[in-house]
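Please find the structures below.
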Structure I
Amino acid sequence: MNRHSFTEPDEVRTPPKTRVEVVNLDTVKVARFTMEPGWRWSACIAPIAGTPSCRARHVGAVLSGQVHVVHDDGREMTIAAGDTYVIEPGHDAWVQGSETFVCHEFESLTANTYGRHERRRTIISALPDLVHTLYRGMESDDIDLVMSVFAPDVEVTVPGGSLKGTGEVRGLLGAFLTAVPDNRLTVSRTVQQGETIVIEATYSGTHTGPLAGPDGSLPPTGLTFAFPYVDILTAREDKIVTRNIYWDNMTFLSQLGALPAAAA
C-alpha cells in the first residue's frame, strides 16, 4: 500500500503556461497537469518535445476547465470537468475558454516525460516505464496498450525471423494473446545500459486458443507451459525502436504436445 499527496510532489516541471506535478507510488507515477488559458501543445510543449505532434499517451480525469484535442488522423474531441479520457499518441491540443485546465494523468510514462528538457536522460529514465507498460499490456490482454510503446518503424527479432513495423509486430503479439490469454511474464533480472535494457524472464500460461504460426494454426491443447526467455529492448524518442527476444521454440512446442518431449 502507498499514499502520496500533490501538496508535496516528488517533481515539478514548468514549461510555458504549464505545470506538471508528479508523485511516485512505488513503480507507478501519477501527475497533475495544469494548463493556463492560452495554452496550446504546439506552442508550449512542442519546442521541448521536438516532435510535430504530441507522442504521449494520455489516460486521465479532468478536474476543471476544458481542452480540445485534434488527432493527426483528423479525429477531434473536447474533454471537460468530470470527463475521463484516453488520448493516443499523435495529436495537438489547446485550452478552450478562460478557465484553467486541471487534470490527473495515470500513464506512468507520460508522467515521467511530459515537458522535460533533458531529452536523452529522459529516454534512459523512461525505459523501465516503457517495459512496464509493455508487460502490463501483455498480462492484461490489451494489445493497444502493448503497441503504444513501439515506434511505427520498430524492428523485432524472434526465433525464426524478423519483423518490421507495428503492423507485423501487432500480428505476432496478438497471436500469442489469442492463444494464451492468461499469459504471465515473470521477470527474474534486468540490466540497463543507456537506452538499452536486457530482461531475463519466464513466459507461462495455458494454451486455450489457436496459436497462429507460419506453418498454420495449432489448435488449443489446454496444456500449461513455462519457458525462459531473454528480451533486449532499445528506445529512441520515448518509443521502443528495436526488440530482440530469444526463447527455445523446441521446448515451447514440446510442452504443448506439438513435438516429442525432449529426452531426459
Structure II
Amino acid sequence: MSYEAREGDGAIRVFRLVRTGGSDGEVTATLQAAGNATQNWDYRAPTQVTLAAGQSGQDLVIEILDDAQAEGDEDVTLRLAGATGGASIGTPDEISLLIRDNDAPPAGVVRFRDARSETAESWSPATIYVERVAGSAGQVGVSYRVVAGGSATAGEDYTAVSGTLVRPDGDWGYRLVEVPTLDSPEQLEPTENVFLELFDLTGGAVLGTQARHELRIFDSFGGRFQLEQSLYTVEERAGAVEVAVVHTESASGPASVHV
C-alpha cells in the first residue's frame, strides 16, 4: 500500500489496522521503518501498536513534519513485525509513504550524489558525481574545490582541482568532477583521503545536505586484494570450499594478506 504526502501536511490518517479471527486478550506488534526519511525529523510515527482485549482495530496516524531544509523527496516504509499475545502478522503487512519536499525551489537542489568514494593512485582521474534534483527551472551554477582536512597531499597524491559546473534550463541529472591522482610506484603508503565541497550556487538553486565529499585514495604499490565473489554455496558434507582472493593493480611483484 503506497501513499503520498507533503511536508507541512500535519497529522494524516494513513490506514486502518485491523484485527481479524478473534479479539481475546491484549496483542502488540512493532512497526519497523526503512527508507531515507528520518523519524522525528521528517515524520513521527509510533514504533509499536497495541490492541486491547475486545479491540478489533485502530487508526495508525503518521505526522508529517515540516523543516526549512531543501532535501528533495524522501520515503519511509513501515512494516508490522513481532506480534505478541498469540497474534500473528497478516497481509498486507507494510505501507510505503512518499514525503514530497516543500522547500525545494523550482531551480532544484544541487549536491554530491555520494558522501564518499574511493580510487587507486593509478586509476587517475577519480570521478565524483554532482547531481541536480527536485527541480530544473533556469540555468544554475555551482562551484567546487578541495578543502583542508584530508591526509593526502596536493602535488604528491593528487592534483588540487576547483571550478564551476553549469546546468542549463531544464537540465537535471549528473555532472562530473574529475580529480587527477598521482601514482608513486616506488613508495608504499597507507590509504589517504581528500575532501571536496560545493559552494557559491547561482540561479536560485540551493545546496543539498550532501555538499561535502570524501575521496579515499589507496596505494597501488602493493596492489589491492579483494574476494573474487561475495557469495558461495556449499553442502555440509563437502568438507571444504575454495574461496578465490584476487590481487590487482600490483606494481611491485609479490604481496600477501592475512585472512
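Rule-based calculations on the coordinates, nothing more; no lab input. Fair warning: this is a prediction, and the values are worked out from it, not measured in the lab. Cβ atoms are built from the backbone, for glycine too; each structure is taken alone.
Worth a mention:
- For the structures shown (I, II), distance in nm of label points 7 Å out along Cα→Cβ at positions 9 and 241 is largest in II.
- Test item: helix-only ellipticity at 222 nm (-39500 (n - 2.57) for each DSSP H run of 4 or more, over all residues; to 500) calculated as -6500, pick one of I, II: I
- For the structures shown (I, II), FRET efficiency 1/(1 + (r/R0)^6) of positions 1 and 97 (r between Cβ atoms, R0 = 25 Å, to 0.05) is largest in II.
- Once volume of the Cα convex hull per residue in Å³ is evaluated on every structure in I, II, the highest one turns out to be II.
- Source structure (of I, II) for relative contact order in percent (Cα under 8 Å, 6 or more apart), computed value 17: II
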